1. One of I, II was used to calculate helix-only ellipticity at 222 nm (-39500 (n - 2.57) for each DSSP H run of 4 or more, over all residues; to 500), giving -9500; which?
2. Between structures I, II, where is distance in nm of label points 7 Å out along Cα→Cβ at positions 8 and 32 highest?
3. Given a computed value of 27 for relative contact order in percent (Cα under 8 Å, 6 or more apart), which structure among I, II does it belong to?
4. Work out Cα Rg over 2.2 N^0.38 Å for each of structures I, II, then name the structure with the largest result.
5. Using mean count of other Cβ atoms within 10 Å over residues 48-55, single out the structure from I, II with the greatest value.
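What follows draws every value from the coordinates through simple rules; no lab data is involved. Everything quoted here is computed from the prediction, not taken from an experiment. Cβ atoms are built from the backbone, for glycine too; each structure is taken alone.
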Structure I
Amino acid sequence: MFRVQTSRDNETIQFALTGSLDMNGVDTLEDEFSKTEFTEGDTVEIDFEDVEFIDSTGIGSIVNLIQSLEGSDIRYRLTNVSEEIQEVFTIIGLEDLVK
C-alpha cells in the first residue's frame, strides 16, 4: 500500500512517500499534491526514504508534478533516493531530477 504524508515547515512542503510508487499509488500522490496550497518561494521536497519500488507510471507522475511547478518561483528537491531508484532515473535519462 502506498501512502503520502504531507507536512509544512515554513517555506518547505514535504511529501514523505511510503511503499511502492506504481500505477496503484500515483493517484494517491497526485491527489495529495493537488490539494496542497503552494505559494511563491516555497520548496517542495519529495522524500523517497521509505519508497521500496518505483515503476514508469510513478516516474511519470513525479515528472508531471515537477513540470506543474515550472514557471513559478517554487523549487523542488527529491531527497533520500536509494541507489536502486536513482539508477532507474539514470537509466531513463532523468538523473538530473535527483541531484
Structure II
Amino acid sequence: MRKLHISAWAWVPRFEDDAALITAVSAPNEPDRTVLYRAYPLADAGPYEKWKPLDFYIDMPFEAGYNSQLTLYMWRRQAQQPVYLDDLRITEIR
C-alpha cells in the first residue's frame, strides 16, 4: 500500500479558532468523485500563539491511481482569527 507523509507548521491563535487541514484524493479521471477525505484539526491541542509541527500519514486508497488528484487546503470552520500553515511537505513512502 502506498502512503503519503504530510508535514507542516501551523500557527493557531487560540483554542476557539477551530480550523483544519483537509486532504482529499479524487478517483482516477473523475475529479468530482472523492475516494479519500480526511480533516486534521489544528486547534485541538496547544501550544497557541506559537508555531507547532504537524506530522501525519495518509494510506492511499487502492482506487487512487497516477491520474488521481490530491487536494490539500485549510478549512476555517469556526475560526474568527487567522490560522496559518507554512512549510508544507508531501513525501511518498514506498
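1. Working: I: -9500; II: 0.
It traces back to I.
2. Details: I: 1.6; II: 2.7.
Top value of distance in nm of label points 7 Å out along Cα→Cβ at positions 8 and 32 goes to structure II.
3. Working: I: 27; II: 50.
Source structure for this number: I.
4. On the way: I: 1.00; II: 1.16.
Looking at the calculated values, the largest one is II.
5. Working: I: 16.9; II: 11.9.
Once mean count of other Cβ atoms within 10 Å over residues 48-55 is worked out for each structure, I has the highest.
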